[in-house]
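Just so it is clear, none of the values below were taken in a lab; they were calculated from the coordinates. As the structure is a computational prediction, the values presented were derived from the model and not from experiment. Cβ atoms are built from the backbone, for glycine too; each structure is taken alone.
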Structure P
Amino acid sequence: MIKAAILTLSDKGSRGEREDRSGSVIREMLSALPAEVIRYEVIPDELEIIKERIIEFADIALADLIITTGGTGVSPRDVTPEATKVVIDRELPGMAEAMRAASIQKTPNAMLSRAVCGIRGRTLIVNLPGSPKAVRENLGTVLPVILHAVEKICGSDAECGMNS
């Protein structure tokens, strides 16, 4: 069973001014895997807070998978990729490239996505856009490889959630 965490980046959502529909889409789609959502949080688009939560979810909660939604575009408050790059040990550019390639078939705006995917310790981290439609399209692209990726990242280490 994959231990998953969902982190929604939204200033309005964190203040209770907007419902987080993207996090619900992620939760629904993860049900196709053997996955349990162990953490879910909506936080503002703040670099330091994003870094802290990713580190907490990976290092303390020991999530096998962290999926972020929001903050991957080009507006000044979109800092999720920067936060992710600071905390990962290794980048997985193929996953992000695959998401952009699939999305560009639907909208040229996909070229503006700066989503990052990578590994921190034994945790796979995937950045997704903020809209429910884009979440469904992007997560749908990488969902078929997530279980395999998590298994490979975890290896046979008993500390990994997959094996505990």
Structure Q
Amino acid sequence: MCGRFALKSPGRTKFDGVNCSHLPPLFPRYNIAPSQSVLTVVQRETKREAAFLHWGLIPSWSKEPKGFINARSETIAEKPSFSESFQRRRCLILADAFYEWQRSGKMAQPYVFQMKDESPFAFAGIWDEWHGHEISITSCAIITTTANELLATIHDLICTNSVKAG
């Protein structure tokens, strides 16, 4: 997952056992990018709630509000930027498609990946709250791993590293 996904049919998302009473109306989004708000399900104490979080995890201890959009599953438990969130603040990031680009020289061909029936799914994620500069930002990152056989022929290896959102 390099950095773009979609939630084209938010009405098909099921929220059984999740508090969504405070959500604004949901609209289709076809090109969700880093630094935008993303629809998530977080657990706070014993209750699950749907919430919009800033995409680009900003660790609570960070001096500046600069975040990471992806966190590698292979190193998430050890990396200081992710370890506390991984232990204490996991979430689901809702989507129904994501994009990958196959690079050939300077050209990049986009491909969309979705379920056969175009149903929603969720990325595993982590979240944190950052406070500073008289603002508070609740942010998240998608947990990624090595591309599987289907994606390996398309996935740009540069995207498998943790990517900073500016």
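Could you tell me which structure in P, Q was used to calculate mean count of other Cβ atoms within 10 Å over residues 21-28 as 9.5?
Values: P: 19.2; Q: 9.5.
Structure of origin is Q.
Between P, Q, which one scores greatest on percent of Cα pairs over 13 Å apart, for residues 69-108 alone? Don't skip to the answer; put the middle values down first.
Numbers: P: 64; Q: 67.
Answer by largest value of percent of Cα pairs over 13 Å apart, for residues 69-108 alone: Q.
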Which of P, Q yields -12000 for helix-only ellipticity at 222 nm (-39500 (n - 2.57) for each DSSP H run of 4 or more, over all residues; to 500), as computed? P
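Of the structures labelled P, Q, one was used to calculate mean count of other Cβ atoms within 10 Å over residues 93-100, giving 17.1. Name it. Could you put the intermediate results ahead of the total?
On the way: P: 17.1; Q: 21.0.
Going label by label, the one that fits is P.
Out of P, Q, which one gives -0.53, -1.07 for log10 I(q)/I(0) by the Debye sum over Cα atoms at q = 0.13, 0.18 Å⁻¹ as computed from the coordinates? Spell out each step's value before the answer.
Details: P: -0.53, -1.07; Q: -0.63, -1.19.
Among P, Q, the structure yielding -0.53, -1.07 for log10 I(q)/I(0) by the Debye sum over Cα atoms at q = 0.13, 0.18 Å⁻¹ is P.
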